[in-house]
1. Matching task: 29 is the computed value of relative contact order in percent (Cα under 8 Å, 6 or more apart). Pick the structure from I, II.
2. I, II: which one has helix-only ellipticity at 222 nm (-39500 (n - 2.57) for each DSSP H run of 4 or more, over all residues; to 500), as calculated, at -6500?
3. One of I, II was used to calculate FRET efficiency 1/(1 + (r/R0)^6) of positions 45 and 77 (r between Cβ atoms, R0 = 25 Å, to 0.05), giving 0.75; which?
4. Compute FRET efficiency 1/(1 + (r/R0)^6) of positions 61 and 93 (r between Cβ atoms, R0 = 25 Å, to 0.05) for each of I, II and report the one that scores greatest.
5. If Rg/Rh (Cα atoms, Kirkwood Rh) comes out at 0.92 when worked out from the coordinates, which of I, II was used?
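What follows is calculated from the coordinates using simple rules that are stated; it is not laboratory data. The structure presented is a predicted model; accordingly, all values stated were derived computationally and were not measured. Cβ atoms are built from the backbone, for glycine too; each structure is taken alone.
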Structure I
Amino acid sequence: MTDETPNVQSNHAAARRFVGTWRLLSIYNSPLQPDRGDKPTGLLFYDGKGNMAVQIAPSRPRRPFVDRHVPTAEEAHDAILGYTAYFGTFSVDAGKGTVTHHRHGNISPGATGDFVRRFKFLAEDRMALMPIENDVSLTWERVG
């Protein structure tokens, strides 16, 4: 843990509610939906030391690689189209109702830095995350 990594245990109760493993239930109003298919799957992880990671995989049919070890440029593009994957740390501003993902690594080159989302707990083990820059809403259910 670096000095920049927030410690959720000493943070506000709202930050501690995020800790766990979350399964994607739905994405509403996503501009990437055609690339993601009808029912994308995903997992979101938050730990008690302030680390996070997310992966969302498309449900659309994808072509297998011709060479199992080295995809062509077209195969690689097809494989990541609609795929979301990044990791970093997170912080919660309970007063503003936002969680910030401080992205340290991302499958999309250049897409690091802060990603702010509004949050709403819909039930004890269900939450919605909404990027502040658009009307997309992702609903997650705690599974661990």
Structure II
Amino acid sequence: MATRPTIIINRLDADRLQRLIDEADDKDQAVARSLEEELARGEVIDPEQIPADVVSMCSQVQFTDLERDRQIIRTLVYPHALATTEDGISVMAPVGAALLGLRIGDTIDWPLPGGREVRLRIDAILWQPEREGQFHR
């Protein structure tokens, strides 16, 4: 993988994500392994210390798929919240896992099913819970 910038993860998110990884079924194993690698290499900090330019869980993020030159806006959610989040993308989906912990301006190469890769760039964080003082959501 060509690009894997340093990531920052909220400690509460890291705990919740580890539970998701531990409970992943067979179809989610590839994403679960990638997400676990991200947690292991990421800097895990308290929610109150998350910088405003970091994609955390429940953040609404604007990013560009550089392979298709397509700008996208999605809210990064846990799988159970997909049904109630209109623009939601699950952290257990390959692109969702790729977004976690990145900062505005970061670019990441991320594997997709079938052996392809996607290159994503974070353009803006339109809403972030920590920035709004929601540390224990």
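1. Working: I: 24; II: 29.
Matching structure: II.
2. Values: I: -3000; II: -6500.
Clearly, the read-out refers to II.
3. On the way: I: 0.40; II: 0.75.
Structure of origin is II.
4. Details: I: 0.05; II: 1.00.
Largest calculated value belongs to II.
5. Working: I: 1.00; II: 0.92.
Corresponding structure: II.
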